[in-house]
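Below you'll find a set of structures to go through.
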Structure P
Amino acid sequence: MSKVVKVIEVLAQSNKSWEDAAANAVKSAHKSIKGIKSINITNMSAKVEGDKIVKYRINAKISFLIK
């Protein structure tokens, strides 16, 4: 039997880093989706105030198995 994978697009952010934003995306998605297999970061951006980055933001695609 072949496996079917579904892909959803999510947006996430962090005060620390883009890597932390990606971890937040997976952690949040895992609350309602089981069987997550991968995350693909499609875009990274940041919010700036003055001379500092205050929010790291990502657009990502999360894939998971459909049972």
Structure Q
Amino acid sequence: MRLDLRTPLGALFGMVGALLAAYGAATLGQPGTAPTGIPIDLVWGLVLLGFGLAMLALARRARRDSAA
């Protein structure tokens, strides 16, 4: 059984993205978080979370295709 690199990579990016998005959501209404009113931590946290979930989905699809 070989370890697909996308699995730990997706888990890492997913966890970091979730933490960063949670921090950005917690500081949503505070002054000085961002000039646009949306904390950049929230935006990049969601980007990293999406990337992590995409890597996990690709690893799962590759595992399913190799088993068939």
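Computing helix-only ellipticity at 222 nm (-39500 (n - 2.57) for each DSSP H run of 4 or more, over all residues; to 500) gives -6000 for which of P, Q?
On the way: P: -6000; Q: -25500.
Clearly, the read-out refers to P.
Kindly point out which one of P, Q the value 1.27 was derived from, the read-out being Cα Rg over 2.2 N^0.38 Å. Walk me through the numbers before you get to the answer.
Details: P: 1.27; Q: 1.44.
The read-out comes from structure P.
With FRET efficiency 1/(1 + (r/R0)^6) of positions 42 and 58 (r between Cβ atoms, R0 = 30 Å, to 0.05) computed per structure, which member of P, Q shows the largest figure? Display every interim value, and only then the final one.
On the way: P: 1.00; Q: 0.75.
With respect to FRET efficiency 1/(1 + (r/R0)^6) of positions 42 and 58 (r between Cβ atoms, R0 = 30 Å, to 0.05), the highest-scoring structure among P, Q is P.
Laboratory data are not the source of any read-out in this text; all were calculated from the coordinates shown. Since the model is a prediction, treat every value here as computed from it, not as a measurement. Cβ atoms are built from the backbone, for glycine too; each structure is taken alone.
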